[in-house]
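Once you scroll down, you'll see the structures, which are given as structure tokens.
Nothing in this text is a laboratory measurement; each read-out follows from the coordinates by a stated rule. No experiment lies behind these values; they were computed from the predicted model shown. Cβ atoms are built from the backbone, for glycine too; each structure is taken alone.
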Structure P
Amino acid sequence: MARATCNEHDVVVAVGGDGTINEVMNGLVDGKAIMGILPLGSGNDFAKAIRMPKRIHEAIDIILRHEKKTIDIGKVKTNKYLNNQLNLSEERYFVNGIGIGFDASVAFESSKIRFLRGLPLYITALIKALLKYRTPDFKIKIDELKSKSRYFLIAIGNGISAGGGFYLTPNARLDDNKFDVCYVDHLNLLEIIKIFPSVLKGLHGKYKKVHFTQANDIVVDSNDKFYVHADGEIVGKLVNNVEISMIPNALQVIIG
């Protein structure tokens with residue numbers, strides 16, 4: 001629907017959460033329409049990044065004021081290999097962020113929970129994911145930086161938060177032509193319990209196992225299969241490879 005109308009209207013409004021926004025913005029890329037947002041989802045992380053209030057009448061007033069901003073987006077391609085041959089490849093755009101490893105496992109668990117919303121939903125999903133998760137061996141290429149290790153998670157942020165309020169990339173900006181990347185070394189349960197509260201405030205950078213950088217292009221490989229989420233939606237189930245690239249100044253959005 002967004003693709004069909006992206007050149008017929010001045011504004012196309014996504015009514016929902018980050019998943020709905022992801023669907024709508026995929027239809028608006030390369031079109032003329034500006035994206036507006038009424039945040040009615042569980043997490044509303046992208047709405048936080050553009051300062052869109054939760055109160056609907058306030059959000060409508062902002063949309064009517066029509067103050068727009070041109071922002072960056074990203075493209076993600078997930079690949080699955082079978083006997084060293086490419087078996088499946090999927091590609092789409094995203095606007096808020098990518099999660100690989102543990103936070104994608106949390107997103108997968110949250111997609112199966114129907115009776116909770118907001119932060120309680122994601123904390124419940126986090127606990128369920130903790131009981132199952134095994135840290136993969138990853139090979140990562142962040143622009144020209146190459147590394148190989150067991151990484152608990154790899155978060156690529158265009159926006160500041162994910163999962164309904166986990167500030168994994170608290171210094172990210174939507175218009176700086178760079179992704180913020182947070183990658184975390186393998187953690188045991190006690191380390192997870194220690195670090196977790198600080199992620200809710202974006203203060204986890206003080207721990208030596210937490211690393212930050214910025215990049216335009218990221219490639220992640222593993223012999224172990226892993227999950228990938230884009231804007232909270234699972235875009236890769238048990239894949240071996242993911243490629244993420246920056247597309248600067250690609251989308252107009254109404255901001256608060």
Structure Q
Amino acid sequence: MFIDTHCHLNFPQYDTDQAMVIGNAKKAGVKQFINPGVDLFSSLQAVNLAKKHVGVIFAAVGIHPYEAQHDPDVRELEKIIIETMKKRGNEPSPLVAIGECGLDYHQYSGEQALGKKDKQKRLFAEQLELALKYDLPVIFHCRDGYDDFFDVLDSLPSQPRGVIHCFSGGLQEVRQAQKREFFVGFDGNVTYSKHLQSIIPSIPLSMILLETDSPYLTPAPHRGSRNEPKYIPLIATEIARLHGVSVKKVEEATTANARTLFQIS
């Protein structure tokens with residue numbers, strides 16, 4: 001089986017056919033899903049969706065760096081964590097991670113934006129502290145900000161577990177991730193990004209997670225249409241090609257990695 005370790009099934013793009021999207025993914029061999037939040041509202045939605053699909057969909061709660069401009073209150077996020085982690089009999093916890101959170105400087109291209117970047121760094125650090133406090137892994141979001149990303153991590157008393165979602169760095173960033181025992185997530189853009197295709201052969205399968213970021217980043221040959229978790233096998237096939245191994249080997253390795261990080265069975 002495959003696990004889609006990053007998809008937004010609670011987003012409006014699936015309002016009319018969410019159940020069908022989940023069913024189609026299962027038919028394609030994608031049997032479990034990690035659904036991260038990007039703000040307080042979507043984090044609550046992710047938790048509620050996970051409660052409806054126990055053991056199949058799991059939630060992460062977090063605040064995307066683009067939300068930093070709105071000065072969100074991370075204490076409200078902690079309330080969601082506390083409430084969700086309450087014991088529910090023998091059922092697995094619907095909450096398995098903090099995220100997605102991190103830094104995204106892409107929106108500041110061409111401007112200094114130091115104050116805005118500082119807001120993002122503070123928001124990121126506050127969520128990392130929650131991850132350490134509640135012993136949860138982190139789904140990291142990082143775009144065009146890797147130097148500051150690793151600096152924030154190095155300012156912590158200890159390192160959280162985690163995955164760099166939709167990895168876009170180079171081999172230097174791979175080494176930094178490897179040193180911290182982070183996983184790296186790859187999405188549909190591996191099917192068309194020459195940069196990713198050039199670095200993936202150098203990344204051990206023991207570091208890799210599969211994710212779609214649905215409804216975004218649709219893989220070839222379906223670019224231009226809504227992405228869905230059912231396309232995970234296309235991502236696995238491309239990674240298998242680049243590594244010169246079978247799709248089955250990629251499936252087994254990435255599923256084991258996801259279970260290790262998120263503590264799911």
> Hey, distance in nm of label points 7 Å out along Cα→Cβ at positions 208 and 224 derived from one of P, Q reads 2.8; which structure?
Replying inline: Q
> So distance in nm of label points 7 Å out along Cα→Cβ at positions 120 and 152, computed for just one structure, reads 0.8; which one of P, Q is that?
Replying inline: Q
> A value of -7500 was computed for helix-only ellipticity at 222 nm (-39500 (n - 2.57) for each DSSP H run of 4 or more, over all residues; to 500); which of P, Q is the source structure?
Replying inline: P
>> Say we calculate FRET efficiency 1/(1 + (r/R0)^6) of positions 64 and 144 (r between Cβ atoms, R0 = 25 Å, to 0.05) for every structure; which of P, Q gives the highest result?
In response: Q
> Which structure, out of P, Q, was relative contact order in percent (Cα under 8 Å, 6 or more apart) calculated from, if the result is 20?
Replying inline: Q
> Which one of P, Q has mean projected area of the Cα convex hull in nm², for residues 32-103 alone, as calculated from the coordinates, equal to 7.1?
Replying inline: P
> From P, Q, which structure was distance in nm of label points 7 Å out along Cα→Cβ at positions 40 and 232 = 1.4 calculated on?
Replying inline: P
